[in-house]
Structure 1
Amino acid sequence: MSKPEPSIDQWLKEAKADPKAAQCGMFLTHNGIVRITPKKQVREGVQGLGEVAKVQFSYDAEGVAAAEKEALTWPGVYYVRTWMNEGELGVGDSIMYVLIGADIRPNCVDALQKLVGKIKNELVVEKEIYA
């Protein structure tokens, strides 16, 4: 069972209304979704696993909140927001959304990459179930 997804349009309206929005020259979003190709195939070249039918997904909510706060200390970052799904997700379902607002493009790109990497590598549990 997945959670209702947020509206990125609404998120951007809210971000642009934030008191620190005047510091932001760029907002970037990330929408991670369940794909049919197994992670081990994409990242490690492992073949013969079959197609992904669904993913069991959970996350450390306190860890994600701490990661958001940490991201606000990175160079040029003034706005951070995340949404994490949970439960049994099908192919095409959203796993997460991340929104970063920063002063300049390099800081924004770097922060998005770093925050998504931290969440995916340290704060989530994903179990792929093959068809």
Structure 2
Amino acid sequence: MLEFLADNWVLVAVALGSGLMLLWPALTGGLAAGVNPTQAVQMINRDKAVVIDVCTPAEFAAGHVAGARNVPLDELATRLPQVVKNKATPLVLVCASGVRSRRAAAIAKKLGYDKAVSLAGGLAAWRAASLPVQTGG
């Protein structure tokens, strides 16, 4: 057994490394991906979180989380402090699929909004959970 490990140390290292990468989301709590729709609703109801939709105005008008405010991603750094003045306010950032909202959460955290999270799966996950969606601006 020890001889096998010594002769194949590269294979063993690759196997251990890939196993660690598979376990990483579970070990870190999966927060890098954001919160699921149920957790987002809990934040909105319990913590009075503000929902910020970072889609374009046209995407926002086509459908958004009920009560969300539209601040497009490319304007987030300048407009977020005007829209949400209290940096202690929890934020749920939303986009169509969750990709832009992850970047938006990172931008918000750099601006000092420590309770900013992304909605994992975006509006698609919100709709899949049968949660309310509004249309129009």
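Taken together, the values in this text are just the output of simple stated rules run on the coordinates, not laboratory data. Just so it is clear, the model here is predicted, and its values are computed rather than measured. Cβ atoms are built from the backbone, for glycine too; each structure is taken alone.
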Work out which structure the value 37 belongs to, where relative contact order in percent (Cα under 8 Å, 6 or more apart) was derived from one of 1, 2. 1
Compute distance in nm of label points 7 Å out along Cα→Cβ at positions 97 and 121 for each of 1, 2 and report the one that scores greatest. 1
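0.85 is what came out when FRET efficiency 1/(1 + (r/R0)^6) of positions 9 and 89 (r between Cβ atoms, R0 = 30 Å, to 0.05) was calculated for one structure; which of 1, 2 is it?
On the way: 1: 0.85; 2: 0.05.
Comparing all candidates, it corresponds to 1.
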Who wins on FRET efficiency 1/(1 + (r/R0)^6) of positions 41 and 73 (r between Cβ atoms, R0 = 35 Å, to 0.05) among 1, 2, i.e. which is largest? 2
Given a value of -9500 for helix-only ellipticity at 222 nm (-39500 (n - 2.57) for each DSSP H run of 4 or more, over all residues; to 500), point me to the structure among 1, 2 it was derived from. 1
Output 10.9 (mean projected area of the Cα convex hull in nm², calculated) maps, among 1, 2, to structure 2
